[in-house]
Structure I
Amino acid sequence: MQRRIAHFLAALALLALPLWAGAQATPAAWPSKPIHLLVPFPPGGPTDITARLYAEKLTERLGQPVIVENKPGPNGIVVYNAMQGAQADGHTLAFVTIGGQVLQPAIQRYMKKPVEPDVNRLLKPVGLLAETPLVLVVNPKVPVDNVKDLLAWLRANSATLNYASDGVGSTTHLAMEMFNDALGIKAVHVPFKGTVASMNAVMRGDAQYAFAGILTPLQLHKAGRLKILAVSGGQPVASVPEAPVLASAAGIAGFDVSSWFAMFAPADVPADRVAKLNAELQAIARQPDVAARFESLGLQTNPMTASALAERVKKEQRTWEAVMERARPAVE
């Protein structure tokens, strides 16, 4: 009798094996609930618009709402703190920028401080959303109309120059340190709180030149209140075709600076979910209406894989650390 029961139980176990294996082989459906995209800026402006455009498109494609949550704070710290407690299931994502993901860790290492939070361990790349080169602007009264003449003028007046930036440790600050260092120019850094304030300073003459994201100075350039002389990226920009690429115009090999926005996820999110999200982001970026909307904001789409974005982050961190070690800027 006992033998028969043992055989019966063994047979039941064998019958259950395919069911158990099938359950193990089938991953949980994703997304299974709304996705929250944490954005480190207040509503409005190019960054928030970028996040909401992608959220709208992802909602259509994934079949679950993608909800933008604005959590403003310096260098994305509020978002990074929130991500530390997020589940690694792909339902909570972070909108990050070069400032928080590249520059801040590089600055902390340059200053020999602990990298806190360690954003490279906390998050992993999903995909690039948009980027924009900076533009080199000057006060209209500066007697130059091209990069060659600007370089001569800067060298002749180096002892009395001020340059403006969006703030200490910002992309515009460190890009100008890189530019000045490459050309041997000494100038006083005058930081401001944001692009509007720094552009006002250049227009008033409190600073003679600056780098800035393209959207604000573009309108001022068209109105004759500022002069855009070059773009900092690797290729010309359609919205300001008269501005050459700075690297070639100034003879600075390798000068290629862009400000970018990207989507990141908790470090332990499954690879298949990152891959699916990345594929969706690349498809969205290639849609003509998305590209046109971004162009109107002075932004460019540049679809890439998650691994390519990870390599870009590492490379840029090394670049900016080297720039700071060489130029020795004040970043506090």
Structure II
Amino acid sequence: MTNEIVADLAAGTRSRAVAAGLDGYEFDALVETIPDPEQWPDVLRGAASRHLDTGDRAAEAGLLETAVTAYRAASVWLYFAQAWPTASADGYGASARAQWRAISLREPQARRLSGDSFRAVLRHPAQAGPTGPVVLLVSGLDGAKEEQLAVSDVLLARGLSTVAIDGPAQGELTTVQPFSPDFSRVVTEVIETLRSLDGPWTPSSIGIWGSSLGGHYTVTALAREKRLAAGVVVSGFAKAGWEAMGPYVRSLATVRAGSEEAAARFADSLDVTAEVSSIAAPVFLVDGGRDPLVNGPMTGSWISGEVRDGTYRFIEQGDHNVANARWLWLDDAADWLAGNLRPAQ
């Protein structure tokens, strides 16, 4: 029988895992085998290992689509193995390597990028020309670029290149770099890296898409980095604060910040309310009515009323990142962003 803590952990993880590409039935079946939360990481890594073996056999046999599917699944299992009890750069690195195996098999034009404050993966649509729009994908407090693959797929299908980013204290930089109080500096470094790339492609316009803490980072970047032409904010907020955070979020922040004191300082620095009205780029904002983590007065509804050009979508049944109701907003947000990044015909 599933432990109560395991059940709660699974309930909080499931919609994100399915949205990231896992089979929901496989997720449910595996979770049923976990008797104790301390076994969560090993059981999920075991599932990842099986998918990696499948991918290796398929790749050796020339069955590339099967290999890609298996490597992508392995990456997600490795990613969510970090959900308990602590995260590590090594764990996220394993997820990143598995996902890169999937991407590189089918997308020879994809590139891994790095800078002083980020690690990233640049992907292009199949028919990418010498220049085109690109979207920066920004994750949340316990997020990483590997969770963005499904969103990246949706944007690639609309002719947009994507750059999925790990910033300080995220993904491959978890426990390597502390949180950045000004993520717009990370965004600026990514933009400068894109514009200095050697090769046949250059960005024509740049958008940004962020969820949860990444939604706050997105709002901050839109206010300070004026080269951003449009943005999508999912479960984002303009202001947080240590006292307003629940125990689960505090524990996540403490692990990644290294101490409760450092986490509290970081949380209290998350306030861009005075700058929101300066955002000139159009913004598409999505909130979930059943989001247990991001709610309150300074979320998407408030932001949409303060920016110059805001489009707001409230999904009543939506959970955190509105991952359980993507059919109600994801395609609309992607179409909206593509329309705002392409020049008028």
Structure III
Amino acid sequence: MIDIVQGIGLLCISSTVETSEIQVFLLDKPISINPGLFFNVVPLYGTCTISVAHLGKYDKKKLTLPNELVPSVINPKFSIEKIHTLFYQEKERGFHFKGEKHHFWELTYVDRGMLKTTIEGEVYSLAQGDFILYAPNQYHNQWADDNVSVCFVTITFDMEFKDSHFLANRVFHGNVETKNLLHEILQEKNRNTYYSDDLIICYVKELIIKLVRDLRLESTIHKLSTDMQSNVENVIVSQALDFIHENIHLKLTVSNIASTIPISSSYLSTLFKKNTGHTLMEYINQLRLNKSKEYLRTSSYTITEIADLLGYSSVHYFSKQFKDYYGISPTVYARSIQQ
């Protein structure tokens, strides 16, 4: 029997002496330990005092742990100390920024148009919804082609991040989640109310975490054996198919499907095409049209109601899609099955 006398203690229990298999509990009341189990008590901070009572018939053994036992606490893996600038830029056609380098991080998100940038001599192109991060002391410039205007968000900030290679020198393709986070960041800047600065930093950290998680997942999958990689890819495609079939009545996009798994839009598009032979949007359009045919055969819905049920923007667009795919309008098809 173990009980806490003074301080705060964590009770660590395992069936082996291996620290990787230890379960940790807060010791806040008398606890009875079953025979054959290994246990230890670790102070949460400072020191703690416990009382131990035992039956004399059991042998007591004192063992040395192979590794130090550290209390389970939540420790941040990186920090953002300060945001220097945060602004939305609307640039004219053919704009050109000659370039700079600085000691802090810079994030650029393209909201509209196409942006080109050079990082230490290498050119990157960013389409709408894309991100790029410039690491500290990386020389970079930005421009748009003569016939293209561009709108983008720029955030510069101090960040301690040891795995900077995950972020630098690559283009990230955003999804619904990341776009919504950018929207919240800009909204919070405009609100400028209690603790807005703190919340903006939290949002920027969340954005960085989501970008890295997507990248690490894809990197991990690529390192698997061929069979395991194939199994994981099949699961991802299966999850995408399940989501599409369950939500075919909604306005579906590649990014909102990808965010439910979650992986990047570009990676999901590649896997889906590889495993099904169709792009995501081709599959969604075919499924909607097949579903519309089923409704016309088996339900009393009007053509307008069917278009609305299947997430089409208008009945005219639905009718055009139906005729392009089947070579017959939905009205004519409905009449043919009623005869």
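If log10 I(q)/I(0) by the Debye sum over Cα atoms at q = 0.07, 0.09, 0.12 Å⁻¹ is computed to be -0.34, -0.52, -0.85, which of I, II, III is the source? The value was obtained from structure I. The greatest value of mean count of other Cβ atoms within 10 Å over residues 230-237 among structures I, II, III is that of II.
Comparing mean projected area of the Cα convex hull in nm², for residues 246-285 alone across structures I, II, III, which is largest? Don't skip to the answer; put the middle values down first.
On the way: I: 4.5; II: 4.0; III: 2.7.
That would be structure I.
Each reported figure results from applying straightforward, stated rules to the coordinates on display, with no laboratory input. These numbers were taken from a predicted model, which means no experiment stands behind them. Cβ atoms are built from the backbone, for glycine too; each structure is taken alone.
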